[in-house]
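Heads up, there are several structures right after this.
Taken together, the values in this text are just the output of simple stated rules run on the coordinates, not laboratory data. Not measured: the values here are computed from a predicted model. Cβ atoms are built from the backbone, for glycine too; each structure is taken alone.
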Structure P
Amino acid sequence: MTAIKLIAKNKRATYDYFIEETYEAGLVLVGTEVKALREGKCTMTEAFCTIDAKSEVWIHQLKIAPYTFGTYANHEETRKRKLLLNLQEIVKLEKDLATKGQTLIPTKIYFKGSRVKLEIATAKGKKLYDKREATAKKDVERKLRQGTME
């Protein structure tokens with residue numbers, strides 16, 4: 001089994017969305033991006049994914065900070081990056097996204113062995129009352145764990 005090392009997790013994803021189904025995708029990166037990811041310099045709170053007309057999946061607004069020891073050839077911080085998925089997975093994603101209210105969001109980025117992988121999920125947006133309900137449920141669970149429930 002290959003070792004998995006988590007780089008970054010999209011904490012807003014489970015707060016803002018109901019996660020339906022997850023997929024593991026590879027990323028097309030340049031060398032300085034991989035080195036910056038090894039340093040853990042990645043933010044994905046504003047990131048989102050799209051499928052273009054040629055059935056290619058892209059991630060936008062994934063922020064990988066410039067490599068510390070990079071030269072003039074350092075990468076652009078928020079460029080769009082191509083995701084690597086099977087054709088069957090892309091077709092299934094297109095069908096899922098055709099449903100009203102469905103969106104494609106990244107949930108976490110990690111190293112699987114020596115390769116960088118991105119977990120993406122089809123999700124449905126939460127309403128404000130859903131968020132309040134989830135927050136109240138978490139508070140009750142936290143109090144039960146601490147033993148301070150009255």
Structure Q
Amino acid sequence: MSEQEPATNPQTGAQFALQRIFVKDASFESPRAPEIFRSQWQPKVNMELNSSHNKIEDDLYEVVIQVTITARSDNDEVVYLTEVQQAGIFLVKGLEPEAMLQTLGAFCPSVLFPYAREAIDNLVIKGSFPPLMLAPVNFDAIYEQTRRQQQEATH
């Protein structure tokens with residue numbers, strides 16, 4: 001993905017632009033293959049989701065979402081485990097501190113999630129399992145919940 005011109009808010013001078021999207025890390029494990037393909041099972045799928053960000057230089061930030069999917073068989077054995085770290089480089093400037101945190105903690109992960117979802121689906125299919133269509137994630141709600149928990153922990 002190539003760099004694009006930043007979107008500028010003329011009232012505040014704030015700027016935002018996606019610079020690049022990339023897979024930072026990806027893995028797929030199927031410890032019970034090929035035996036698992038001979039049995040019928042209803043997968044129990046668990047998703048873990050984390051995001052982080054760090055400043056690269058003045059107004060450039062790397063945002064990474066890590067999505068880990070564990071599918072288990074009826075007798076709780078791991079059928080497959082896949083993990084993707086989907087990352088993006090974003091130009092963000094001119095925002096107040098709270099708006100900056102929300103942009104990096106909610107908006108940017110929302111931009112990255114469809115790419116992570118596609119990468120996971122591709123890995124699962126290449127592992128010879130049925131497609132795994134992950135539901136959309138409300139990163140704004142996750143951000144607000146995390147912020148409230150942090151506030152309660154400091155009081």
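At a glance:
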| item | result |
| --- | --- |
| Comparison of P, Q - label where distance in nm of label points 7 Å out along Cα→Cβ at positions 35 and 131 is highest | P |
| Ranking P, Q by relative contact order in percent (Cα under 8 Å, 6 or more apart), the structure that comes out highest | P |
| Answer label among P, Q for the case where distance in nm of label points 7 Å out along Cα→Cβ at positions 59 and 139, calculated from the coordinates, equals 3.4 | P |
| Origin of the derived value 62, 44, 22 (Cα extents along the principal axes in Å; candidates P, Q) | Q |
| Origin of the derived value 12.8 (mean count of other Cβ atoms within 10 Å over residues 43-50; candidates P, Q) | Q |
| Computed 31, 14, 11 for semi-axes √(5λ) of the Cα gyration tensor in Å, for residues 67-114 alone - originating structure among P, Q | P |
